[in-house]
Structure formats: C-alpha cells, structure tokens
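Visitor: As structure tokens, here come the structures.
Please treat every number below as a calculation from the coordinates, not as lab data. Keep in mind the model is a prediction, meaning the values are calculated, not measured. Cβ atoms are built from the backbone, for glycine too; each structure is taken alone.
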Structure 1
Amino acid sequence: MTSRERVRAVLAGHRPDRVPFNFWMDRDRMAELDRLLGANFRVSHYGADVIEVIPPIPWWREREARRVWDGKTSWQIEPLVGSIEEAMDLALPDPDNPALYRPIAEARAAWPDRAIFCLIVSPFEALLPLRLMEQTFLDLVDRPALVHRLLGRMAAVLERIVSRAVCEDIDVLYLAGDIASRNGAMLSPRHLREFVFGYLRPLVAVAHAAGKPAFYHTDGRVMDILDLFLEAGFDGLNPLEPRYHEAREFRRRVGDRLILYGGLDNCGVIPRGTPDDVRAHVRDQFDALGRQGRLIFSSHDIPATTPQENIDAMVEGIKVCRYNP
C-alpha cells in the first residue's frame, strides 16, 4: 500500500496493511532535523503517511500584534483591539485569493503518494487574537450578540475557503482550535455549542458534501466533551494526549464513531523512556486504540530534548503495528 492508500483505508473504515502515522516535534528541533536528515524529514526520512498543509489565511492584517520573544516562541502580549465593537469593521480575508490554495497544490505535486490534511483554524480560534483569551471569554457573557455578529462574518468567509479547499486534492479537512486545558474544557458545554461548534458544523457539512471527512484538533482533556464532536459530525479527533486520557476508555466511549489521529505520549514515555519503553508504549496504544482500525498515529509536540534513538524507536514501533490480511 502507498501512504495515501493506507490512510484512505482507515478513513473508509477498513484496516490497512499497517497503522499510518505522522508526528509533531518542537519546531526548532524539526527545523534542525530538516537540515540533518533532509527536507520534510518526517516524510523523506521516516516515511510518515500524512502531510498537513495550512492555507495562509491572513486574519486581522490591519493590526500588528505586540509580541515578546523568549528565545523559542513569539508570544502575543496585548489584544489587537480595545473592544469587540472596535473589531466589527476590520477587513476579513479574501476567500478568492489563489495564494490560499497554492500550498495544497504544491504539496500534492511534491508528494503524490501521501495523504494531505488541510488544516484550517476554527472561527473561534481565529477570533482570540483580537481580545486574547480572558477578554474574549468575558465578551461571550457581556457582548454575546456582537460576538455572534463577528463570528458569523468570519464563518461566512471560512465556509467559502473550505468550499474551495475540499475541492482540491486533499484527503481530510482538519479544523483546529484549542478548547480544552489539562483540567478539561475551557468553556461550558452551552458556550461551546453556541460559540464554537455552532460555527464548525456548517464547515463539517461542506466537507461531507464534497466526500471529505472532517477532523478536529484541540489540546487538553476532552473526554467529558466527546459528545460535542460527535454532535457536530466530526469523523476524527487529534491528539488525545495520553497524559490526560486512558486509551481503552476513549475507545469504549466512542467505539468506531471517531478515528483517532494521535495517541502517542509526547510528554512522558517518548522523551523520557528508553527505546524499549517507547516501543512498548506504541504497541500498547495500538492494542488499545487501533486493533480494528480507526487509528492514525500522531503526537502533540515532542520536546527538543528527546533522544534521537527514541524517535527512531517510535517510528520502528509504529511500522510493526500491522494488521492481518
């Protein structure tokens, strides 16, 4: 099987020859490994089956964020606007800009045998830079009508972008926006339904109408809100961090209704264990999550301090997770 055939088998509810995979690492470490092992080392060196392509959607280009640099990451430290009212007249991205879709075509030309996941930030996630998290959450209570007006405008643009993206040669529409922390959902189920999933559901419907599945990414503990992803029609979830979730409990709750794109422990075993520990972890997660299919291994960001032999062991362990003919 090619990588794309392998992923498509999972998406169709079948078992491929082996479990497909991708993984993420600290960005500086990834850039270093690109130099050492070859461009896009996850695919070119390790044989990853998935390429994530992110259309460059220019939200809030009229405003420049004030940021600080900690030597690794740039952090926005002030909101872009002083009030939600001030945000109402800001220009929105042009969904007909061909530059948005060029990365998809370029990735497909470069990697014709790989699955492409088109990653698009959710409307609520794109809203956050305007007021930052705390003020945005207060706006949901103090100015809900204005928040809905702005989200509605944003969602209309994203619906047009998604409508074009799913007509490109992609395999999954991959929507992203962190809605959970280590302690659970950061908003109540009512607010999540109203301000997050209410604007995601039409995007999922556009993908389904084009015959493409839709996945969702959020960090954090999500076990208590799994029903919201199912209600919205999502086909897959990422990354289900093992430090917050018991794999067998997740599979018991959702059965075959959600594909897991994730499942690898980026904080514990992979950076801190021995290579044998890493291989054992991969096998245990496969046994818990993927024996019947419905699994594409991936990870949240693996730290830069992770020994290279542990990354090698992780990939070796994944590639022996095979299904019987």
Structure 2
Amino acid sequence: MLVLDKREVESLLDPDALRAAVAAALSDLSAGRASMPTRIAALVAERDALLAAMPAYLPAAGALTTKLVSLFPRNTDRPTHQAVILAFDPLTGTVAALMDGEAITAARTGATSALATDLLARKDAATLAVLGTGVQARAHLRALPRVRRFREIVIGARDASKASALAREIESETGASVRAASFSDAVRAADVVCACTHSAEPVVRREWLRPGTHVNSVGYNTAGREVDGETVAASFVVVESRAAALAPPPGGSNDLLWPIRDGLIAATHVRAELGELVSGSRTGRADATQLTLYKSVGVAVEDAAAAALVLRLARERGVGRTIEL
C-alpha cells in the first residue's frame, strides 16, 4: 500500500488538471456512469461535529475510493476539516493507497467552484469576493483567478485583522489589488462571491447582490446556512448532484432545504447539475443580469477524481512510501 502525506499530496495537485478531472467526474455522475451513495455520518452532538464516510466508484478514472472526513467547526488550533482517503484497486478490491484527504478536500472544492465560475459567471467579471479566512478561503483565492482575470479581490470576514492578514499574504500571488472588508461590503462590491464559512447566519443576502452576480457557496453548518432564502429564490441554482444536495442532513444543504421547507422554492428550483453544464445537456446563465448560485455539498466523485490523479502521478514520479499491512 502506497502512503502519501499532506506535503506529498499537495505537490501532486495541479489545479488545472484537477479542475478538468473534476469536470469529467461530475459529467459521469450526471450521466449515470458513476456509483456514489449519499454521504452518511456519525454525529458528535456535544461538539456540533460529525465523522462522514464518502465512497465512490468512478470507472472512467479507474477510481474506487472512500474518504473519511471529520468536521469539527469549533476547532481553533487545528483545521475544522480533517480527512484521509483510501484508494482501492477496482479490479480486485485490494487497498492500493492511503493518502491525506485534507489537501484534496480543499483543492477539489476550490477547483469545483472555479469550474462553476467558468460555466456560470459573466465573462467580464472583474471583482472577486471571498468570504472567510480559513483553508477553503485560501483554496478559492488560488483557484478562481485561473478562470477569470479579476482586477480586484475583496476578502470579507467578521474579524478585520484576519481579513487584512490574509489580504497581505495573498497579494503577492495575484496581479489583482486585494483588500479586506466586512461581509456585506465585500458582497456589494463583487461580480463573483465565494462563501467559504461555517456561519450559521447568512453571510450572503439578496439585498447585497448586484445584478448578474455569481455566487459559490461551499460552507456547511448543521445549525444554519450561509446564503439567505431570498438569494436562493432569486437565483439560477446549480448543484453537483440533486440527490446529494437535497438529501436530509448530514448529506444535504440547509441553504436549499430550508427555503423548500419555508415554501420559498420547490425542489425543482434546482435547475441543473454541474455535470449537465459540462456535457452541454443543460444551459446555464440566460443573460448578464441573472443571479446564479452554485451550492456545493462536496461529493465523493470529486475526491475519487482527485485521488486518482494524485495516485497516478505519485507512481510516475516515485513519490510516497510503500508499507505492508
């Protein structure tokens, strides 16, 4: 069994190759060419936390994987998401590799939001707002500028000092001007918004959005939501998988389930899956003024595609170490 640590996984994750791999995986999922059950989880109620299992079989990538991921949103001295991924030989079921899943989770989430942005955002989008200052915020700050040329990046946060520190950190990595702001000011300035928080209260509100804005929402909180129901109701909504996004917790998204519960929308308001946009079986943005929303819950075929890419490159380059169980 090949073992790959976080540093090694990060060294093998090319963002453009990863975005292409995720696009192919989601296209296969929407076309019924992949096997992926709904995520299950054991809840750790006293910590508002969970441990989830996410298996998938992606034949086109030769990937049979499962991710075990913990979400402990109260963590302050370590990541809120921690994970490992096991890759199996799809011909024999033998364990082929164990790799860090934290780096893959961050990178594939950012890559999928970049894919959604490429498919849904206006071509002239000039200002990016990233809400949050954690691992996912950093992943999105690296992934999104690869699909649009942003002139300005605004980092929104409740803690102004954290937003300012992150702005200084990433300013040298981008040709755009970077500044910090509140959530509301960041959203009001943006053509593309990436909500990357664990907030139980909405950090994206309809009245803050300009016409034609595209929103990516990747945050997850069992107690709340980061996008208000009015934004969902006013937007062309796209997900990775209807079955996953609309499943009961811990699989689905309160951002969609609560507006359905409250009668603001019906389940049919979810207009497309990303894989359908990739394949061209459905179309996306109708005009320059339309609001578009990609709501992510994170699905296992994304991890399978990323793990297959990492494993192939690790074998080609002799990265990692082999152990016997």
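Visitor: If distance in nm of label points 7 Å out along Cα→Cβ at positions 271 and 303 comes out at 3.1 when worked out from the coordinates, which of 1, 2 was used?
Guide: The structure behind it is 2.
Visitor: Matching task: 48, 23, 12 is the computed value of Cα extents along the principal axes in Å, for residues 95-142 alone. Pick the structure from 1, 2.
Guide: Details: 1: 48, 23, 12; 2: 46, 24, 11.
Structure 1 accounts for this read-out.
Visitor: Could you tell me which structure in 1, 2 was used to calculate distance in nm of label points 7 Å out along Cα→Cβ at positions 119 and 279 as 1.1? If you can, show how the numbers build up before the last one.
Guide: Values: 1: 3.0; 2: 1.1.
Of the structures listed, the value fits 2.
Visitor: Hey, another quick one. For distance in nm of label points 7 Å out along Cα→Cβ at positions 87 and 247, find whichever of 1, 2 sits highest and give me its label. Don't skip to the answer; put the middle values down first.
Guide: Working: 1: 3.8; 2: 2.3.
Evaluating distance in nm of label points 7 Å out along Cα→Cβ at positions 87 and 247 on every structure, the highest lands on 1.
Visitor: Shifting gears a bit: Work out which structure the value -12500 belongs to, where helix-only ellipticity at 222 nm (-39500 (n - 2.57) for each DSSP H run of 4 or more, over all residues; to 500) was derived from one of 1, 2. Mind showing how you got there, number by number?
Guide: Working: 1: -12500; 2: -10000.
This value belongs to structure 1.
Visitor: Starting from the value 2.6: which structure in 1, 2 was distance in nm of label points 7 Å out along Cα→Cβ at positions 207 and 287 calculated from?
Guide: On the way: 1: 3.2; 2: 2.6.
This value belongs to structure 2.
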